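A.B. asks: Below, each structure is written out as structure tokens.
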Structure I
């Protein structure tokens, strides 16, 4: 089966969107799962005909939606159990975003850890108590990123399978 120029362009565009989505797991500002899902959507809408494309899009939708829910629910539940408030995570997120621009590559991690630690230090009044809470927040952020990345990989795998079978 040969691809027309339009189908080839749509396939390449979809693949680039999925790759950008996977990179978006670690790059602030890039919506990871929406980009992955959007790549599959563009491919399903403009890549050609066939009911298989719609089945791939439906499966990718379920995976992306489920990944988004799990990305927030699972780490959030763990943080509530340990008592780390949302305000500390917000402080970490803001400083992580600032750090991303101040110190490229590692600034996001340093800013997030520093922001959570400072917020917890102010809240708890003791550095010894702030560090365990900071470790919990970092572990939760890591779990969230892992869930998002695995969901993105599953969306990408569904798309590749759709490419091979349709």
Structure II
């Protein structure tokens, strides 16, 4: 079975904070995923998004910790910056009339998108990989490193574009 974490950047003014509406919007976006990825407004990670999050989690232990620590204190009520790319945002609650089969969704509002973009632009993939790579693989390390590097580059570009446009990011898991 294929399972993906789907990201979609969108202007807040163009979306409704309603689970049923967002489920339909994200379903249509998933149907158009290749075109939306090419346009730079969507992305996805298959099966291993939790491992990508684990890679970013080691950012707390890097020498750049002082920068991340200062950023976290500047936004004391916000998530730590490394949590934002994958799991950041708030859950979008199901409405009373929602289809129970609709998947859970999260919305990361523009300030969080900017924080995620800043984190991804500043963090060194090589430093993250040196600390976490061996724990994340289970297969050929060179192949795993390339896969994670590609996800990192994709997320960095996606969040950078979304932040520049002032967009929110809606996230959903498709199975």
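Each value in this text was obtained by applying a stated rule to the coordinates, not by laboratory testing. Given the structure is predicted, the values throughout are model-derived calculations rather than measurements. Cβ atoms are built from the backbone, for glycine too; each structure is taken alone.
A.B. asks: Check the numbers for distance in nm of label points 7 Å out along Cα→Cβ at positions 44 and 92 across I, II and tell me which is largest.
C.D. replies: Values: I: 3.4; II: 1.6.
Once distance in nm of label points 7 Å out along Cα→Cβ at positions 44 and 92 is worked out for each structure, I has the highest.
A.B. asks: Which structure, out of I, II, was Rg and Dmax of the Cα atoms in Å derived from, given a value of 19.4, 67? Kindly include the intermediate steps, with their values, before the conclusion.
C.D. replies: Values: I: 19.4, 67; II: 16.1, 49.
This figure was derived from I.
A.B. asks: Let me ask you something else. Of structures I, II, which gives 4.2 when distance in nm of label points 7 Å out along Cα→Cβ at positions 28 and 140 is computed from the coordinates?
C.D. replies: Details: I: 1.8; II: 4.2.
Structure II accounts for this read-out.
A.B. asks: Out of I, II, which has the highest value for relative contact order in percent (Cα under 8 Å, 6 or more apart)?
C.D. replies: Numbers: I: 26; II: 37.
Answer by largest value of relative contact order in percent (Cα under 8 Å, 6 or more apart): II.
A.B. asks: Out of I, II, which structure matches -16500 when helix-only ellipticity at 222 nm (-39500 (n - 2.57) for each DSSP H run of 4 or more, over all residues; to 500) is calculated? Before the final figure, lay out each step's value.
C.D. replies: Numbers: I: -29500; II: -16500.
The read-out comes from structure II.
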